[in-house]
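Participant: Listed after this line are the structures, all set down as structure tokens.
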Structure 1
Amino acid sequence: MKIAIIGAGKLGRNVADALLGGNHSLTIIDNNDEVLEKLAYQMDVMTVNNNAKDIRVLKQIDINTFDYLLASTGNDEQNILISSFAKKLGCSKVIAIVRDPEHMNQLEFIKETMNIDFIVNPDLSIALETYKYLVEKYTLSNGIFTSRKVSFVEFAAKRIKALIGLPIPEFNTVLSNMIVVAISRYGKVIIPHGDTTIHKDDILYVVGLTDPILELNDKVHDQTGKYTNIQKVMIMGGGKVGLYLANKLEEYGVAVKIIERNIERCYYLSAHLRDAMILNGDATDLNLLEEENLDMMDAVIACTGYDEENLLLALTAKKRGIEDVIAKVSRPSYSDLIETMGVDMTLNPIDISASNILRFIQGSKRVISSVLVQGQAEIIEIIADPHMPLVNRELFSLTLPAGMIIAAIHRGSEAIIPNGETVIKEGDRVIILSLLSEIKNIEKLIRTNSRLGFPNKR
């Protein structure tokens with residue numbers, strides 16, 4: 001496929017890097033020559049130094065021959081215009097990044113009027129994943145797989161005492177016909193391997209045959225239909241993420257406090273939120289946190305514009321005994337640090353948005369369903385095409401990266417929990433879990449224009 005990416009920022013580069021694994025033809029347009037030079041050196045892409053808002057630029061690259069265009073500049077209006085221009089000039093599908101809350105109530109109108117196929121809001125994506133975790137955590141996600149033969153459930157390991165201290169290879173001695181595909185440990189999602197042992201505070205993500213999964217769900221969850229008693233939440237940072245999240249929590253009936261140091265932003269939040277308490281102050285001020293009863297909060301979300309500050313705030317909240325602490329962190333380099341801090345969940349807006357974009361580009365012919373796991377990993381369901389590198393090969397020969405696992409296979413009326421000797425066949429529905437950091441390897445795995453084997457990581 002031919003794909004144009006407008007804007008060589010973090011999101012644009014992340015998507016480009018992932019798409020390279022699928023043998024696509026990529027063109028990146030930006031007006032920063034230094035950035036483009038680095039990209040041209042690092043990636044096998046065509047670069048154009050120009051402003052795509054000028055339709056002459058789109059015509060010069062023959063945008064009518066392109067399958068997709070992603071407009072990911074830092075300006076919403078530019079992204080909307082460029083996407084609309086490209087569509088009118090003949091590009092098959094267009095995607096626009098739109099961040100401004102003022103646009104959120106009119107997205108469908110914008111899509112219809114400007115003829116945009118898909119709109120992505122990174123900040124809203126973070127807020128929705130946070131909301132899902134706080135309100136719906138440890139729930140059965142039954143039916144995400146189209147076959148309905150296979151389901152998955154998440155639960156706290158301590159709900160089944162026999163699992164504590166158990167090596168992953170022995171998991172089936174306690175729970176048969178299922179597999180642990182991911183573990184959330186101190187805020188970091190990991191893919192378990194043969195040397196992984198289940199810890200007391202782990203949250204387990206288990207895939208298996210639907211009937212055993214339903215039985216397990218009854219065992220590990222109460223049956224009230226509501227899995228949280230969250231009542232009080234403090235949001236540190238009143239940016240777009242804080243606004244979106246506060247709005248969702250208000251609808252749920254949660255008492256929300258927002259701490260924001262910019263007074264003008266506080267006025268804006270007060271005008272756009274119904275019940276939230278808006279406090280003008282510095283969230284790093286311990287005296288302020290004590291005055292505002294930090295210790296009595298059910299959850300704390302650190303979502304300022306600075307990763308370092310968010311990690312500091314999250315650590316402070318965790319040390320004060322807050323049950324659920326979530327931090328927005330954009331830099332992958334902090335991954336190892338996060339694991340030692342005990343934060344319950346971290347979310348990267350770039351990773352989540354890139355995942356959403358890639359799922360749209362990959363389309364229903366390859367990816368038929370997907371769900372995020374704590375905003376750090378993704379479970380996808382694909383239909384095996386005969387030209388995919390994973391077809392007609394024993395799984396152990398695929399040399400999958402450490403951050404990826406094939407969880408289940410649905411073949412005809414049969415559901416299979418695979419092992420290393422299992423062979424995927426044409427037409428199988430295959431369920432794969434991958435860390436978002438491995439999304440480029442998903443693209444390699446499911447590409448359909450090559451009969452070559454799955455390449456090793458470089």
Structure 2
Amino acid sequence: MRTAGILLPIQSIPRGDAPGAHREACINAIDALASCGVGIWQILPLNPPDFVGSPYASPSAFAMDPELLHGLAGDIRDPSKRVLGAWLETSGWADSWALFRILKSIDQRSWVKWGLWSDPSNRDIDHLRSDNEEHYWREIIIQWKLEQAMKSIETHARENGVLILGDIPLYVAHDSADVWHSKELFNMGSDGEPLERSGAPPDSFNPLGQLWGNPTYAWSAHHKSGYTWWKKRVETAARRTPGIRIDHFIGLAEYWAIPPEAEDARGGRWAEGPGTSLMDAIIGLSDFLIAEDLGAAGDSAISLRDAYSLHGMSILQFGWDNDAPPHHIDHIPERVVAYTGTHDNDTFTGWYSKIGLDDQRRVRESLGCNSEEVTMEAVKRLMSSKAEIVIIPLQDILGLSSSARINTPGLVSKRNWSWMAPEHWESHHSWAWFSESVKSSDRLPWHDGRESNPGH
């Protein structure tokens with residue numbers, strides 16, 4: 001099935017100050033997308049961000065960001081204890097998250113520094129709940145309300161032919177409720193510190209590699225448990241967003257393990273990931289899976305992706321470095337999700353303005369246009385490509401410059417993760433040509449061809 005989508009973080013949608021106004025803005029966004037024939041709305045992770053605002057090193061693999069409460073769910077009434085108790089039976093992660101939040105309010109240092117409370121099996125844990133009962137239930141109610149809000153947004157999307165595509169970061173932060181509560185599932189020493197850290201090997205873009213610092217998984221322990229933690233994680237994500245992109249999918253085949261004392265990623269080594277045993281456990285738990293296979297994807301990662309008929313990713317900005325698939329405009333395969341750029345890329349307009357004059361000329365010649373039309377023509381060409389799914393960042397539909405970039409990897413900046421779409425973005429004149437491009441390339445709403453969609 002051929003369909004088109006946009007990339008627009010929920011956090012980037014303008015909204016009013018009233019309780020629930022953000023949820024209403026999401027509903028309006030869905031209506032705007034549906035009117036243009038858009039079949040997929042891709043968002044970024046909804047997890048609480050880390051101290052620099054990134055949701056990719058979150059203190060929880062399950063919880064949603066409490067800061068979203070007012071806008072998404074501030075007008076939703078508190079549930080009864082009976083309703084809340086029934087929800088907790090299927091959302092057991094909320095208990096450890098609430099306890100983690102209570103302890104963080106008492107001591108903001110890493111859980112490693114909490115003394116007796118560093119061990120969640122502490123026999124006084126029940127007293128912690130009862131002594132902080134109001135705080136405990138407030139944290140639980142926040143998560144329940146946020147889930148109800150996402151349920152209503154997703155229902156509206158489904159009714160209008162739109163699939164919401166969420167994002168699961170592969171790793172979680174060391175200072176997280178998950179690591180604190182389930183240390184046995186991570187490669188941890190007796191002192192609570194990681195035995196190895198996650199990252200990516202050196203490449204042409206980063207000669208030092210990438211040192212993310214998250215603890216790696218004790219995959220043997222996950223396998224022994226039947227991947228219960230991972231199944232619950234995917235099930236929880238799929239309730240909110242039926243489509244899921246697995247970030248750093250490569251790490252499921254093999255992952256870059258870096259010694260804890262290393263200053264960069266050069267001293268890492270490839271270690272075997274869970275591969276098919278994990279995929280067998282989660283493959284049917286969501287409507288649609290995308291494998292984020294960018295970077296140093298070896299044969300094992302490609303084989304794993306293809307064994308489950310998953311869509312990989314194609315990034316048009318990468319396509320002018322060489323003429324090989326999957327990124328070059330003339331060689332994009334069918335079974336990919338093709339983008340002009342992702343949340344980690346510059347906007348297409350910004351990218352074009354920074355490449356050399358010879359490269360700019362090659363881009364213009366390839367697209368058959370002048371500089372003012374480059375971004376629009378790039379979007380149109382991508383829409384007419386073989387790619388079954390094309391997703392365009394909102395910034396590229398509106399033709400915005402580098403100031404609208406979402407994130408610059410490796411750069412700690414207040415600008416990262418803070419971009420807001422312009423007011424009334426849905427009525428911008430660019431939507432006319434974009435909608436025509438969607439329709440002329442025979443791309444359909446998602447649920448029009450649901451039965452034939454791969455990856456279910």
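No value in this document is a laboratory result; all are computed from the given coordinates. Remember, predicted model here, so these are calculated numbers, not experimental data. Cβ atoms are built from the backbone, for glycine too; each structure is taken alone.
Participant: 4.8 is what came out when distance in nm of label points 7 Å out along Cα→Cβ at positions 325 and 421 was calculated for one structure; which of 1, 2 is it?
Facilitator: The structure behind it is 1.
Participant: 1, 2: which one has distance in nm of label points 7 Å out along Cα→Cβ at positions 13 and 149, as calculated, at 1.1?
Facilitator: 2
Participant: Another one. If P(r) over Cα pairs in 10 Å bins from 0, in percent comes out at 4, 20, 31, 27, 14, 4, 0, 0 when worked out from the coordinates, which of 1, 2 was used? All intermediate terms of the calculation are to be shown ahead of the outcome.
Facilitator: On the way: 1: 4, 19, 28, 27, 17, 5, 0; 2: 4, 20, 31, 27, 14, 4, 0, 0.
Of the options listed, only 2 reproduces it.
Participant: Here's something else I'd like to know. Looking at structures 1, 2, which one was Rg and Dmax of the Cα atoms in Å, for residues 85-132 alone calculated from, given that it came out as 11.3, 34?
Facilitator: Computing Rg and Dmax of the Cα atoms in Å, for residues 85-132 alone on every structure in 1, 2 gives 11.3, 34 only for 2.
Participant: Between 1, 2, which one scores greatest on FRET efficiency 1/(1 + (r/R0)^6) of positions 5 and 309 (r between Cβ atoms, R0 = 35 Å, to 0.05)?
Facilitator: Numbers: 1: 0.70; 2: 0.95.
If we compare FRET efficiency 1/(1 + (r/R0)^6) of positions 5 and 309 (r between Cβ atoms, R0 = 35 Å, to 0.05) over 1, 2, the biggest value is for 2.
Participant: Thinking only about relative contact order in percent (Cα under 8 Å, 6 or more apart), which of 1, 2 has the largest value? Show your work: numbers first, answer last.
Facilitator: Details: 1: 13; 2: 20.
Going through 1, 2 one by one, relative contact order in percent (Cα under 8 Å, 6 or more apart) peaks for structure 2.
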